[in-house]
1. For FRET efficiency 1/(1 + (r/R0)^6) of positions 58 and 362 (r between Cβ atoms, R0 = 25 Å, to 0.05), which structure out of 1, 2 has the highest calculated value?
2. Taking relative contact order in percent (Cα under 8 Å, 6 or more apart) from the coordinates of each of 1, 2, which one would give 19?
3. Taking FRET efficiency 1/(1 + (r/R0)^6) of positions 50 and 194 (r between Cβ atoms, R0 = 25 Å, to 0.05) from the coordinates of each of 1, 2, which one would give 0.00?
4. Suppose semi-axes √(5λ) of the Cα gyration tensor in Å, for residues 130-169 alone works out to 16, 14, 6; of 1, 2, which structure was it derived from?
5. Given a value of 17.1 for mean count of other Cβ atoms within 10 Å over residues 90-97, point me to the structure among 1, 2 it was derived from.
6. For which of 1, 2 does log10 I(q)/I(0) by the Debye sum over Cα atoms at q = 0.11, 0.13 Å⁻¹, calculated from the coordinates, equal -0.83, -1.15?
7. Given a value of 0.20 for FRET efficiency 1/(1 + (r/R0)^6) of positions 298 and 378 (r between Cβ atoms, R0 = 30 Å, to 0.05), point me to the structure among 1, 2 it was derived from.
Structure 1
Amino acid sequence: MTKLTYDDIFKDLVKSAYDGDLEQEVERLKKDGHSHVNDFIHYATGGGDPDKVVFKIKDCDLDCGCNDQGCQVSCLMGAIERDAKGNVVIRSSDCNDCGHCVNLCEHNCLVDKKEFIPLIEVLKNRNIPVYAIIAPAFIGQFGPEVTPGKMRAALKKLGFYGMVEVALFADILTFREALEFDAHVRKEGDFVLTSMCCPMWVSMVKKVYKQLAPHITPSVSPMVACGRGVKKLHPDAKVVFIGPCIAKKAEAKEPDVKDAVDVVITFKELKQIFEAVGINPAEVEADEKEHSSTGGRIYARTGGVSEAVAAALKRIRPDKPIQIKAVQAHGVKECRKMLQEALEGKTSANFYEGMGCFGGCVGGPHVLIDPAQGTNLVNGYGDEAISLTPADNKYVLALLKSLGFDEIEDLFDEEKAKMFSRSLNL
């Protein structure tokens, strides 16, 4: 009997759901008696604690071979321990559901919840518009021939009503972060920590470096901004975020932003979905539409947020005496070092950007290509943009107006800009 993996079962269930025989396939898999198949099915179809993403489905032992580079060592927040028998124990209070442990576990002991299968019936019926919003890191992930237009067309074949590049809303948040910097950095020694993009970075500040909390900006992530934007323009819509990050599944469930995104799937999962239903994005006819700026597109790699906000600040506040002096870190170890130095006043930076994965989002746990290649492709896509900053982008300015923002400064208005702000409960 061939041993099925969690990924195999997910693909089988996706295909059967599109074919209309999901229940029969579930029964068949259960009868085959594969190890832990019931658990695999449960989490592959969206089961489990609704507020959690990473789950342990079986124990391993001290001889599992993971002592040097396995789940415990990989845990970015030190949330994994082993009991006296060597079994993995996940401390929920410290786990931020980043998924790095799932990615490294070779023994099918740890899994992340899949959220796509319950949505398939909605996609098939087309009674409710479902929009895919895709992270800036997507460029090149599905092959060199898959342009943004081809990805949009492929997603429409899956049943999505349309696709929006999250980079458009990264552009909008670039304005907001520039205004935050303008308001809070008035003299030498003032600084801000950007809240955008990485949930692991925000989690570190919330859980480990609470003393720095007053410096973190209260903006939502581009994912949340995009989800809320789509729902404001299309109130009946459902929104599916597609990206490289397992932690985004947890972010989407946080109480103050859970209104924005209904389902999160990763690049790896989307590739499996395309394979299961026989869609090759490289072969579809392109549906090109996007108009994001360079700044929004380069959010996907380390330093992109800093560069985008600095360029926007120079554009909208050219006479500000203190401009951005940014410092960045990627990987949790480097992020912690940078935050500790900020705490101790050991740097002269006034804008701190952190990404939990090496290289930024292009190094996320469910990317499909090498992070260095991803960075190059993101930079190339950024260079192709018509506008360097959102201030020069007529499409971004028109989008702002359609969302009710007549002036860029409205994004700093506490009442008007609620959709782009959050309470971090720090």
Structure 2
Amino acid sequence: MEQMILHCAHARYVWNLAVEQHAHWKPGRRNAPGFAEQCRQLTDARRGNEWLGSGNADVQQQALKDFAKAKSARFRLGFGEPTWRKRYRHEGFRVIGTDRVPEYQPDGAPRLNAKGKQVMGRSVVVQKINRRWAQVKVPGCGWVRFRLTRAELPSAKTFRISFRNGQWHVAFAVIPEAIAGPGTGEVVGIDRGVTITAALSDGRKLNCPQLTVKERAQIRKHQRRAARSARGSEAKAAEYTKVARLKAREANRRKDWCEKTSTMLARSFGLIRFEKLNIKSMTRSARGTVDRPGRQVRQKAGLNRAILAQGWGLLRRRTEHKAPGRVEDVPAPYTSLRCSACGWIDKNSRKSQAEFVCTLCGFTCNADENSANNVAAGQGGIPRPRRSAGAGGVTAATGRSSAREPQPSWVGIPLF
């Protein structure tokens, strides 16, 4: 364990050196040093620094490679410039495989180089101990045991070890195979909300597990104790550590639920349609600026926490990974106001969060289930006016004269 903590410190130190180097680099005739140049500089730094030279060179080089990838993807992925890594917060390092194995193409044919020889790649050395446990070889640490979460051993070229909230985690860089659909062509619509995490068009309502009342009370207790402790004291750090462990427990439950739910959706339905939500904009802070401060900032912060606790984005992303090409997004506007039976749009049809009663045809059902049915049918977006609506003509939705139809408080247009 001490050696792995030292690996974390070396990887964090090398990463911060690269961040500092690029932050103080003055643009001129030459560009900032790349990965190859930084590796040469790392070799010189290891010779002049005994503490850095005592670490593993592969672990330190992988930190530089991670920095190079983050630097090249700062605009493509939208994460911005790489930032500093802090102790106790960013504890982890990446390891490349040491076993030489032949590489193959997706069709099973051997991969050949320009000279016609088979390409040899690196693979992680993993051994299975029993049904639940396996071990992986970590440089400088020997065999490290970990708990298996899959039936088969991982076949990866790299893996990452991280330390969070007093627990060590290992993640293998494996691209899982897509889950085959049932072949029935069944379509399901999913409406995501705060009260009900995911409402399916077949009537099922799925809720993401949250912390219990007792666990939330424990969080408040530890936060009060931390607030009363002296700044920088061990007691304050111990209380915040307990809070972090409870919040990590909630995050683990949310990730486990998203994994199981996404697998169920990929196996049960041929086409999966989600309500398209801009979660980043929905959870944006209402604090405002000094000149124009926001209103109801605390209430908006509570709503943001409730939205992020549901795992909307993770469920959508993991479903796309497991069912590629079978996931679609339906525009969210008017999916909760449109009647799934006749297509009439009226804001008065949504009686409450859970009740939907159409003001035109009288159709009644759960509001979230009605939205899920509209999502499954692909009915979303801004409605377009019809010539017959509101002009005394006959609408295709009811076959009756539109002059006799009840006038809604909002512009109601039957659409199909």
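Just so it is clear, none of the values below were taken in a lab; they were calculated from the coordinates. From a predicted model like this one, the values you see are computed outputs, not experimental measurements. Cβ atoms are built from the backbone, for glycine too; each structure is taken alone.
1. Ranking 1, 2 on FRET efficiency 1/(1 + (r/R0)^6) of positions 58 and 362 (r between Cβ atoms, R0 = 25 Å, to 0.05), first place is 1.
2. For relative contact order in percent (Cα under 8 Å, 6 or more apart), the value 19 is produced by structure 1.
3. 2
4. Only one of 1, 2 returns 16, 14, 6 for semi-axes √(5λ) of the Cα gyration tensor in Å, for residues 130-169 alone, namely 1.
5. The read-out was computed on structure 1.
6. It must be structure 1, since only it matches.
7. 2
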